[in-house]
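Multiple structures are listed underneath, in structure tokens.
Rule-based calculations on the coordinates, nothing more; no lab input. None of the values given here were measured: they were computed from a predicted structure. Cβ atoms are built from the backbone, for glycine too; each structure is taken alone.
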Structure 1
Amino acid sequence: MFNFLPMPATITDVRQLTDRERLFTIRLDNERILRHRPCQFVLISLFGIGEAPISISSPPVDSGKTFELCIRSMGNLTNAMHKLSVNDKIGIRGPYGNGFPIEKIGGKDILIVAGGLGLAPLRSLIKYVLQERGRYRRVILLIGAKRPGDILFREEISEWERDPAIETHITVDAADPSWTRHVGVITGLFRHIDIDPLKTIAAIVGPPVMYRFVIREILAKGVFEGNIYLDLERRMRCGVGKCGHCQINGIYLCQNGPVLSYLEARKLQEAL
């Protein structure tokens, strides 16, 4: 793990994804490689404003000396981040958290369920799995967004839909005149997929209200509770288990999480 002090870093690219989200490419000034796991996070610092936890959106094997962060403008720090451009400086601490247990999914079917901004951390897992595709069986991706204009990584999703190595389904809660695809909440996509429950590992990231209903659908298909993984990244502050801000029933999500199996997470009723 890196030093607890923020490391100077430089923005090398900025790409607008939606009205509210931008994808930032970051390079550490000391040229160190981040060496993260899918679904880990970093703490961004802007001097004079503060820090905020942001999930890493790029896969480990793709990072080299840069990594990507998908950031929604929704608070003081993220609003300020959206005003920055190429060559501007920020601080980075991390990576933190346990990440997705990639060592447990070799030879398995993988069901990935991404709701809204949840696609940002799951993109790291998706791209990692596709780059290591020979290690896995079926890969099924379910994506949900509120409206067509809220869909992240549109070009990549189009590539995934054409790629026979991954089965991709997408829906929006409310359509506009240009949308001709599935309309409805993400649980409606489950009727379009068949899975082998004894060989399936599920990964879910999205708004907390989504988890209860998605888990119900996955359990109904017979998947074991310990093979369903959730990203509970919220309430993060220090990232190193010192401030207690992310503690829920004795669990520090910045260290013991944010990725937990449903078997573990259901004990944390406050989080679900």
Structure 2
Amino acid sequence: MQTVISFIVVLVLVAASVRYVESRSIFYPARSIAATPADIGLPFEDVFIKTQDNVTINAWLVRSSTGRGTLVFCHGNAGNIGDRLEKVLLFHQMGLNVLIIDYRGYGKSQGQPSEAGIYRDAVAAYDYLRSRDDIDHSRIIGYGESLGGAAVIDLAVKRELAALVVDSSFTSAADMAKTIYPFIPSFLLATKLNSVVKVPGITAPKLFIHSRADEIVPFRLGERLYQAAAKPKEFLEIFGGHNDTPADAREKMARGIIAFLRQHNIIKQPASASNE
């Protein structure tokens, strides 16, 4: 009996340790917003959106004069929307409207981050765009970087997107845990982020972007996610680190996204931006 009790105590301690590491490893929210689109010369709407579970999240809507489509931008696990202005500018130069959201617990958004929470936040952002008469509802595109890839893949299962762009993302939380913390039994993880199970059921056109030099999310996980996806799908290999994409890699990414969206008739008119 004493042996059984000791085993249970050890198991509880291991599980508690895993939960602690898990909570510190997945979400790194920052409350202070360092800069806004206005700081780089982009007019924007500062909007607050109510989710299905009554949490208010903050987002920025940056409109393009061409309005070739609208991105729901789900960012990675660290910082907040104020740290993504470089990409917001890139998408704006491509002639796209951008709605970039802060998950619950990030920036000015209420609540605490969680897996279920980020899924609800992405759905709320999409529904907000659908509620606006000045947005073309047939050209709403999901874009997710890293953790945000899991959010937009889940969104694509629940809502109809014109296209899906998954940037530097992964197959599941368990696969990431095996990479970063190989000593942690993956079955003890409460967070699943199981994109590899969801992506085969998505019928919208999909573009997967990844760099072989990604030091955080292994290239092989991005490749496996692509392989699991149903057609139509494309893979764009870029270069640079996970959080350090050189300017020429950003140019390659922009050209790749534009070509992908054109191929699927989501954008048609010629672009005035240099990224075209």
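Looking at structures 1, 2, which one was helix-only ellipticity at 222 nm (-39500 (n - 2.57) for each DSSP H run of 4 or more, over all residues; to 500) calculated from, given that it came out as -11500? The correct label is 2. For percent of Cα pairs over 17 Å apart, for residues 169-256 alone, the highest value in the series 1, 2 is held by structure 1. Structures compared: 1, 2; top value of distance in nm of label points 7 Å out along Cα→Cβ at positions 113 and 137, i.e. the largest, recorded for 2.
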